[in-house]
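Below you'll find the structures, each written out as structure tokens.
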Structure I
Amino acid sequence: MLMAIFEKPVNVIGRVEDLLEAKVEPIILKSQLKEIERIASSRRWRASRIAKTLLKLIESKFEVVDDPGGNVDEAIVGVSKREGFIVATNDRELRRKLRKNGVTVIYMKSDGKFELEGYQP
């Protein structure tokens, strides 16, 4: 979902808050942050540039949360299930895993609208 900020200029945090009708506190797992840092130091110019910009956004707006490490998707599923977090992602496979584990998911449809799956107040 974070990469969507650069693919289609959109205020993801603001749109999520509008969808939920609540203020959100965006978090990122330490393992996700490490993955973005790895991309930022890669030789792929465009991806590196996007990742560096993303790191600045994360530094100013996100809380970094510890996780067990290992596979990033598994960490996202485990932490979000345990903590009751809502996950914003456009990764179809990750969305499937999250929904299978009862985690609420937000994703951006191809028309730019945000959709909420599995929300139970």
Structure II
Amino acid sequence: MAAPRIPDKFYFKIGEVSRILNVKPYVLRFWETEFRLSPAKNQSQHRVYRRQDVETLLEIKRLLYEERFTIEGARTKLKEMTRERHQMKLELAENPYRNELRQLKKELSRIKAILK
């Protein structure tokens, strides 16, 4: 099943998210409690979802409706996926320094060989 297209904007009202995910607003409110999501509130105290919130909700829907996870299973899987994403980000952030360090070590070895 193809993932729905998320409109190119920063914030979404609950009705918009409901249409994007094709679920009722009460389902979104329930998921907020079960998955500890906390969309921001605007000045009139209406829920305002960020794009990242919508992407997370799409993932929750996929886990529950397509993969047939239980709420607890989906919660656990989502935590694992989040942990993996953070780990990947850390590795990507460290890579430039690792490569630079490796090059410096090679250069030092070359200089050391010249000085012998």
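No value in this document is a laboratory result; all are computed from the given coordinates. All figures in this text were calculated on a predicted structure; none of them were measured in a lab. Cβ atoms are built from the backbone, for glycine too; each structure is taken alone.
Which of I, II yields 2.3 for distance in nm of label points 7 Å out along Cα→Cβ at positions 41 and 57, as computed? Walk me through the intermediate numbers first.
Details: I: 2.3; II: 1.7.
Derived from the structure labelled I.
If we compute mean count of other Cβ atoms within 10 Å over residues 81-88 for structures I, II, which one ends up with the highest value? Let's see the in-between values first.
Details: I: 15.4; II: 10.6.
Once mean count of other Cβ atoms within 10 Å over residues 81-88 is worked out for each structure, I has the highest.
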Open item on the list: Given a value of -21500 for helix-only ellipticity at 222 nm (-39500 (n - 2.57) for each DSSP H run of 4 or more, over all residues; to 500), calculated from one of I, II, which structure does it belong to?
Closed with: II
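Computing Rg/Rh (Cα atoms, Kirkwood Rh) gives 0.94 for which of I, II?
Details: I: 0.94; II: 1.28.
It must be structure I, since only it matches.
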Task: Structures I, II, by distance in nm of label points 7 Å out along Cα→Cβ at positions 33 and 65: label with the highest value - done: II
